[in-house]
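Below, each structure is written out as structure tokens.
Derivation of every value follows stated rules applied to the coordinates shown; laboratory data play no part. Since we're looking at a predicted model, the values are computed, not measured. Cβ atoms are built from the backbone, for glycine too; each structure is taken alone.
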Structure P
Amino acid sequence: QSPFDPLWPPGPGQRIAAQQPDTELTSMLAQVDPSRIQAIITKLVSFGTRHTLSNQTDPNRGIGAARDWIASQMRTYAAASGGHMTVTTPSYIQGVASGILFPVNITDIIATLKGSTEPNRVYVLSGHYDSRNSDGNNFTNDAPGADDDASGVAVSMELARIMATHRPKATIIFAVVAGEEQGLYGSNFLAQTLKNASMDVQGMLDNDIVGSPTGDDGTKDPNLIRMFAAGIPPTDTLSQVTSMANIGGENDSPARELGRFVAEVAQNNGTGMEVQVIWRPDRFLRGGDHLSFLRNGFPAVRFTEPRENFAHQHQDVRVVNGVQFGDLLEFVDFDYTARVARVNGAALWSLANAPGTPKRVTIDTSQLTNNSTLRWTSDPNAASYEIVWRSTDQAFWTDVVSVGKVSSATVVLSKDNVDFGVRAVGSNGYRSQAAYPSPS
């Protein structure tokens, strides 16, 4: 027996079976087109540089030309939506600050596919369209940004195209943001805007450097994508952190429940991919737009290719000792990026068509008992509920107990030995991400 196997008998319920894509989702995933992804990335590279401080009025070069082209493409997708998708370009003037040498217009491109039953519940898919070279302040020389992050932009745009003609229950925002390389300015603007509008953002998927499975040693992992999921939310107070630590809940932040959900629904024949979940906010010495959402209290994860080649990131285009530096188009694998898009599509559609994450979930800790009672607020959009559980040394939910359309249930299993979560089930069979209970 493995030392990591549970040392006590099986508990109630049954083993969890991963949710598989239905016919509609399978069809959408099959429509992801590597040639379209190639066309998007090629066009973005053609603008020379997309540095946040680069020219905003030249029709052929600079971030302004890229912005206008992306917005025009998004509008063509929206035109096929029957009025359900709208495209906006919210912007603001960012004053002199870290990475910003002079006041500059920061513009995001936002394609919003309105939810049919819960428009205020929102899921965000994002990539950043700005780029940089070796000098973060050099806004004139070439910065192709093929992988970082035209690849992530292509994911947002391709899924916006495909999903525009479909009707999710919750709202999906396909975002392309600016100012990432200078300090996450565009994503922070978007996250704060959604927060100020009291939108119920229940998940954000950030795609940043998702264009190649090949590492600097030539090793390839063509069917693997990394997903970074943060632990303790940066918005938690000291008392909240202490409360969760006291019950061993530090591995069950909303971002990690989002990560568990993605891992369950996005590893299948429809995507052809495996998701490597990494329990930290991001790679060392790096950051991304998902951090803006985490800092505004929203669950968010980041996708990044499995083996990075740093000669192809944040580099001037040059050859040194026979080695090509620069974030060039030739280093992007368009079939790989398409598979990453399918991972995102499977997760995004599954989230938006399930009921929302259960709210105000608690576990009764008022008395000594070998049973566990959980309570939550009933959602009229949920057909029923499930309690999921795992032993405390397991990373993912292993078992599920169906409890029906109720707002509380008692499980004959000690809360001292396992971790619990509650998830909602829709009439269509789609399941929400789980919510971890607070002690009561």
Structure Q
Amino acid sequence: MNKADNGYEYIIVGTGPGGAPAARELAKAGKKVLMVEKGDYHKKFLGLPFGIRLLERYMLFARSMEGVIIERGITVGGSSMVYQSNVMEPPKKLIDNMGIDFSQEAKELKKEIGIEVLPERFYRNNKGLYRMLESAEKMGIPFREQEKFVHADKCKLGCDWCMLGCPENARWTTREHVEEARSYGAELIYNSPVNKVIFNAGKSKATGVQLKNGTVINSDNVILAAGGIGSPAILLRSGVKRLGTQEVGTRFFMDPMNIMLGYSKDPDGGLWGIQTFTHAIESMAQSEGFMIGNCSAWGTWVVLSFFRMQTAKENLPKFPIVKRGMGLFLKLSDEAHGQIYPNEKTSKPFTAVDEKKLKKGTDIMREIIIKSGGDPKTISVLKWAGGHPGGTLAMGQAVNRDFSTEIANLYVCDGSTMPVSPGAPPSLSICSMSLLMGKMLLGKVKAEDRFINK
């Protein structure tokens, strides 16, 4: 077994939203930091088709035991490299359930990054989208423009491949924080999956990590930021089956989606040449537990044609009229009812409550498409796909409100610490949590000063 002892003060496992902001904060303060990334540092051939290699098992084969499709970025930058770039404020229900306020960090990051709504030129001439906006408005559930981690001056009109790594380098990802951390002296190793956390003889203190190749790297502190699937799996492989009051890897949620595609009766009525998720219906997020967003014709056709057999049969023959495609997705705040295993396999059954919500939202999407000129006979739905795994090391149960655990020098900061599904893009929330954790570790912020319901 190889051993490396370079005097690291912090090993941070994962370079996505949970790890990179903290790494930058700590390195800037002069701490000796090592970032460990499971995936490669993919820099070339992003977008369609080769960007699919950034996703775990190309996403085609990344499924729960029940067949639920799970999107997960395995690359430097983690899932920030494969998100749709939408920015949503930390939901009140999330902050309340976590018991700690990181809204100040969210404001700081938004100001630093330069969040913006895409200019109207990105969809101005799309008749189909405006018909959808008008139909939803008449139904009393208006769409709203969405803020994005996208620099519009670099973004290419008609491109919709945010989820395959932006080929134009037009959006912010946590790679920027990774590189800033390196400029302050932090080190990065990639293609280096972590097997387990190393503890002292009594398993009361974390002392480093062991990579899958057997190399042991020692550190004063270990921060797990490998995501809602990766972090609990590492702990399970480390022999930690229970942390605090939670069985490690249980209470798994993932913000599942149904993706719908219909075809306009009007040859010019499709959502062709626009970006996905420029607009969303947010008004039902709290009352109904779901939100609805627009999808581009081309991207939606690709997903439905290659990720489920039934939707492939329904949509591959429609390639000649793909420009007429009218896409919508429904994102559900699901119940925490699933499990992660040591080999990173997942189980994600859905409850009757989840099914009921999903049916209601899917019926609403169908009505919007039909009222916007879609042919009801052409509508098909890809069910159960998601990409926001969490709940598996919940704050208040497995993790303390300062991101520490009952094991000394072991911290966790990523989607796994969210006790409830946000039902909305969580990237800003997780980045904000990571920044706050960095401040706490440096003594810049007292944890108790941010506690809610003290």
**Fill in**
Working back from 18.6 (mean count of other Cβ atoms within 10 Å over residues 203-210, computed), options P, Q, answer is structure Q
**Test item: Rg and Dmax of the Cα atoms in Å, for residues 43-170 alone calculated as 17.3, 45, pick one of P, Q** = Q
**Item:** Structure responsible for 134, with volume of the Cα convex hull per residue in Å³, for residues 355-410 alone calculated and labels P, Q on offer
**Value:** Q
**Complete:** If you rank structures P, Q by distance in nm of label points 7 Å out along Cα→Cβ at positions 307 and 323, the highest one is Q
**Request:** Check the numbers for FRET efficiency 1/(1 + (r/R0)^6) of positions 139 and 259 (r between Cβ atoms, R0 = 30 Å, to 0.05) across P, Q and tell me which is largest.
**Result:** Q
**Fill in**
Calculated from one of P, Q, volume of the Cα convex hull per residue in Å³ reads 131, and the structure in question is Q
**Asked** A value of 6.2 was computed for distance in nm of label points 7 Å out along Cα→Cβ at positions 59 and 403; which of P, Q is the source structure?
**Response** P
**Prompt:** Given structures P, Q, which gives the highest value for distance in nm of label points 7 Å out along Cα→Cβ at positions 67 and 419?
**Reply:** P
**Asked** When you work out relative contact order in percent (Cα under 8 Å, 6 or more apart) for each of the structures P, Q, which one comes out largest?
**Response** Q
